[in-house]
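No value in this document is a laboratory result; all are computed from the given coordinates. Small disclaimer: the values here were computed from a predicted structure and weren't measured. Cβ atoms are built from the backbone, for glycine too; each structure is taken alone.
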Structure 1
Amino acid sequence: MAKELGDTVGAGAETETITTDGTPTAGDAVAIDQGTDKKATPTNSGDTGGGEEFAGAAVEDHGADGEEETIVLSGRVVMNVASGVTAGDRVDVSATDGQLAAFSGGPGLLLSDEGGTYKGASLGANEAVVFF
């Protein structure tokens, strides 16, 4: 059985409904933009604002700007990750919008290899289960 980006795996995921800017897709690492709109937006390592750091994961593809969508704030989620990361790696946002990459001391911990399996479930390329 395959898992898809944005799927939570296991009990205990903490979620919140947040207005998005319309650009996150399922499994993206998101930040809460600290500008005037406070919307969830895909984050990357080039975002320099203190409020544009990793805040959670998008559960679904988001529609139009201003729609309310579910964001996982903590838990185990199938997320968008860089190629070649492996179970046990610490991860944080990469230079690519919405993607996590290996980063010492990062807020996320990989529970699977990128493109591998998790508890018998197949993961696609650039997908891994992340705990944060």
Structure 2
Amino acid sequence: MGMFDTVHNNFVELGEDFSGPLQTKDLYNLMSTFWISPAGELFEYDDTECWTYEQEETQKFGFNFTWTKKPTGKHIRLKPMRFSDYITVYPDKPYDGTWNDAPVARLHIRDGKIESYKITTQGDTIWPV
């Protein structure tokens, strides 16, 4: 099973198939989280200030300590993604049909904003120009 990133989409132009969480392998591939604003702008979630990690002494599995993730009370910050490229996003939910017919959206990002897009299927290998 490969790595992917999650994209939360609020850009309604992409349609109902793309309203829930989406996945992509075209950004970091590190289980990172991103958000597309209603205006089509792409942001990265930055939660580095939301958590602290503290050691707790234990005797589990031969280790002397474990790391515990604790909230700091700070909020997630959104960092604008200022890049230009093409990325593909696809729904995170299972698809009932064949892989070739599964919906995908091919997004042309210019300076961090969706400039154009094509709604198509996994089996379509022609990128928009």
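List of remarks:
- Given 56, 32, 23 for Cα extents along the principal axes in Å, calculated: source structure among 1, 2: 2
- Origin of the value 27, where relative contact order in percent (Cα under 8 Å, 6 or more apart) was derived from one of 1, 2: 1
- When distance in nm of label points 7 Å out along Cα→Cβ at positions 20 and 100 is worked out for each of 1, 2, structure 2 gives the greatest result.
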